[in-house]
1. When helix-only ellipticity at 222 nm (-39500 (n - 2.57) for each DSSP H run of 4 or more, over all residues; to 500) is calculated, the result is -16000; to which of the structures P, Q does this value belong?
2. Computing distance in nm of label points 7 Å out along Cα→Cβ at positions 28 and 76 gives 1.8 for which of P, Q?
3. Could you tell me which structure in P, Q was used to calculate P(r) over Cα pairs in 5 Å bins from 0, in percent as 2, 11, 15, 15, 14, 12, 10, 7, 6, 4, 2, 1, 0?
4. For which of P, Q does distance in nm of label points 7 Å out along Cα→Cβ at positions 12 and 52, calculated from the coordinates, equal 4.1?
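Computed from the coordinates by the stated procedures, all read-outs in this text should not be read as laboratory data. Everything numeric in this text was worked out from a predicted model, so none of it was measured. Cβ atoms are built from the backbone, for glycine too; each structure is taken alone.
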Structure P
Amino acid sequence: MNIYKVNKQASKGKFIPIHGKGTCFHENNIDSIQTKVGMDGDEECWETVAEIWPSSPKSQSKADAILLAVGFNFILEALEGLKDAREFACRWDEMDDEEIKFSKRLSALIDKIENCKI
């Protein structure tokens, strides 16, 4: 499965790391990844995407939740930015050797991200 298939099947919206008591379904878990799914009147509705376990105030679970949420959001955003950069770099009729090299490196990086097996 590649990044596009995963993104299509994943919860919609940005992933947000949440830390604190009462933020998880399971007792004693305090770190989760959630996404906003809508509004119910004036109240925001959130969906839990994942809970980080084991979870405690002194564990690495808060950092793990932040890394996972921010990392996934960043990969998708960075991929679009790389595509824009490649398109811009390839607009010139005549590119010098450095510009060609840069364009090829961008294409290779985009290919790695798009086709990584998840």
Structure Q
Amino acid sequence: MKPLLGILILTILVTFNSCERTEEYPFEAKVLGKNSDCGLFAIQFTKNIQQANEIAGTLFTEYIFIAKNLPTDLQVDGLSIILNIRRIQNSELSECTDLGPSYPWIYVLNAKVKQ
């Protein structure tokens, strides 16, 4: 009985480890360029805007956000990207001048160019 149980467990482990994992990027956005107020790039969500607002904790239907941790190679004005985000932590916020438009912040977990 023990050899049968061992073979069954081994089969299950091999099956789960051999499955191809694909990263999901549920959000689509357009890079708007560097925000003059904070010096970081802003993005405009074009897909799943309500879900982005829920993650960011914003009360309104914002679609423009300051994108903390946007990869350098994606910091191109007008570039269409797909990305994963999370809510920004207070310790990750940086100072802004408050002289320009104020937008909510999100933290980019990973992103790539939209194909």
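1. P
2. Q
3. Values: P: 2, 11, 15, 15, 14, 12, 10, 7, 6, 4, 2, 1, 0; Q: 2, 11, 20, 19, 14, 7, 4, 5, 5, 5, 4, 2, 1, 0, 0.
Derived from the structure labelled P.
4. Q
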